[in-house]
Structure 1
Amino acid sequence: MNAISRRTFVAGAACAAAALAGCSSQRSSAYPDPALTKVSFVLDYSPNVNHTGIYVAMEKGFFAEEGIEVEVVPVPADGADALIGSGGANMGVSYQDYIANNLASASPMPYTAVAAIVQHNTSGIMSRAEDGITSARGMADHTYATWNMPIEQATIKQIVEADGGDFSAVKMVPYEVDDEVMGLKANLFDTVWVYEWWAVQNAKLQDYPVNYFSFADMDPVFDYYTPVIAVNDEFAAANPELVRGFLRAAKRGYEFAAESPAEAADIICAAVPELDPELIHTAQEFISPEYIADASSWGEIDSERWARFYAWLNDEGLVERPVDVDAGYTLEYLQ
């Protein structure tokens, strides 16, 4: 099984990510068309079903119809955001919480979210079924695999206490694996923050019983946008129609993936043979309905939900400087 964890997504990339993304880059740019304008796009990690719409749009020619050739570039060690913000990549994948950290820094990098890849936060807490941890208060007197980030631990504190539990009784242990199912089997931890579409489906494929509860169901403040497509501000200002064309093509790709998950999974597996087809197909079936969900169309960002999460970060003092709750995203390029 390929391992993609919530911790890996938000804490940085591994060498395998660079290898896989590098392969994608070579395939997409091996025979460049001089009539097309190249747009570099950095993934947040190794290719997975968060990215299916991009690969579908490449394979189906949706980008070419917009006059665009997409170059998928390797994610650097310091993450996709740094590459987008520095202009090393024109566009890429980010998260609302990462954008908050950037906005709160002394010298924010110039990049902005322009579309939501998935409409709702699909992450939560997974544990062994035999332990009977069916809600956040049950995390007390059990171990939790932490990667020692303030926003992460504040989130755990909030959900445990809101559920009537004792956060001080949650035993923090270092997160040292990328395969959460393996970690639970080996008793390295009792509870772990995961993406439901990946880790829970992985557990099902392994016939390993787990419990899971989601952050979005526990508190609306945690229904933030993860992941999003972001653009370098200078690139967007100089090439607004190019950004609009990219998003039109991406929208068609994600709409196709929403309607035809099996074929979409085949497309990304063909583009990236290193992926586990069984897990990709299972994950795709789960996530395809989440691309659009209850939004009127793919890519939309709800201003109230965006602002609610940033207001919570400000209120809890979790960012270096207070952030403008309406900053960090725009829908002006989404058509």
Structure 2
Amino acid sequence: MDSSRHSDQWVRALWLIASLVLLVALAWATNRLAAVSPKALEYPLWAALLGLAAGGIASATGVKERLGKAFRAELFLKTGLVLLGAAVNLKEILSVGARGVIQAIVLVSAVFAFTWWLGGQLHLEKRLRALMGAAVSICGVSAAIAAAGAVLARREQLAYVTALVIVTALPMMVLMPWIAAAAGMSPEWAGAWFGGNIDTTAAVVGAGAMYGEAAVKVASIVKMAQNALIGVVAFLLAFYWVAREEGSTAGRPSARMIWERFPKFVLGFLAVSVLASVGLFTKDQIKDINALRHWAFTLAFIGIGWQLSFGELRKIGLRPLLVYLAATVFNTLLALGLSWALFGR
């Protein structure tokens, strides 16, 4: 009997090693494809597609469950979000004064409220509305991850929102600098518009780079200001969910209940942000942290693709797409007006 148990342990260990090797190989392939493909095709897209393909093959051959031990999408997502804190420098946010903070607060509040309201009008499930609202109003996938932890969203919902973020951010990164140039926007105005509107940080930097160095700086700082609100939104969502959505069955929500629901990894994000802001990390160390974050998110998106279920996605339907596109248009117009009022004059 001991011999049989020992043999089973060896078999499980071998499957775990095979799972790790496959995950690393997919991550390497993801970054190779991202390096040789057009800039607009960011690594999350390749990671999700390769994970989806690998998961499909493993499922067809009957080894998906045994080969999926290392595909821990949630763990890698949380790790990447904590490391994202190093890219949020509070001193740089303050360097643009109250303007960047005001724009971030108004945009996040108004766009989240609009997305939540419109999703309700089209009868979307509330967890999906929370993810979409956070993604459009703050910073795309990172905010959706934090929201998912606060409301216990399903992984299919997070995968759907991730796909929407990528699909909308890519054309915006290309079109917005062209529109800004045609309208004769100043670099500060254009940068504030890019940072307040485009959902992914990489696409924000890409759009700013197309418009010039001054636009890159303002765009990055405005996006940082929005990223800094991830913790606030996660806390408010956790509080709302316990108090309103689960309050009828759980009774009056206590501080303990809210703390248990609050996604703790957000505290890590805030802590790393503070440490980076006070200068604890050197430029080289921040560069290394950003590289680790890139790999963590790469592994996470591969895991999302691996776990993706087309059956569940079909159940979600097309209405979320309409809500997301409408919210993006609303965000675009509001960010345009706010950036002009705060940075354009």
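Rule-based calculations on the coordinates, nothing more; no lab input. Every value quoted in this text rests on a predicted model; they were computed, and no experiment measured them. Cβ atoms are built from the backbone, for glycine too; each structure is taken alone.
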Checklist outcome for this item: The value 120 for volume of the Cα convex hull per residue in Å³, derived from one of 1, 2, belongs to structure 1
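For which of the structures 1, 2 does the calculation of distance in nm of label points 7 Å out along Cα→Cβ at positions 245 and 325 return 3.9? Can you show the working numbers first?
Working: 1: 3.9; 2: 2.6.
It was calculated from structure 1.
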Checklist entry - So relative contact order in percent (Cα under 8 Å, 6 or more apart), computed for just one structure, reads 27; which one of 1, 2 is that? => result 1
Checklist entry - Looking at structures 1, 2, which one was helix-only ellipticity at 222 nm (-39500 (n - 2.57) for each DSSP H run of 4 or more, over all residues; to 500) calculated from, given that it came out as -11500? => result 1
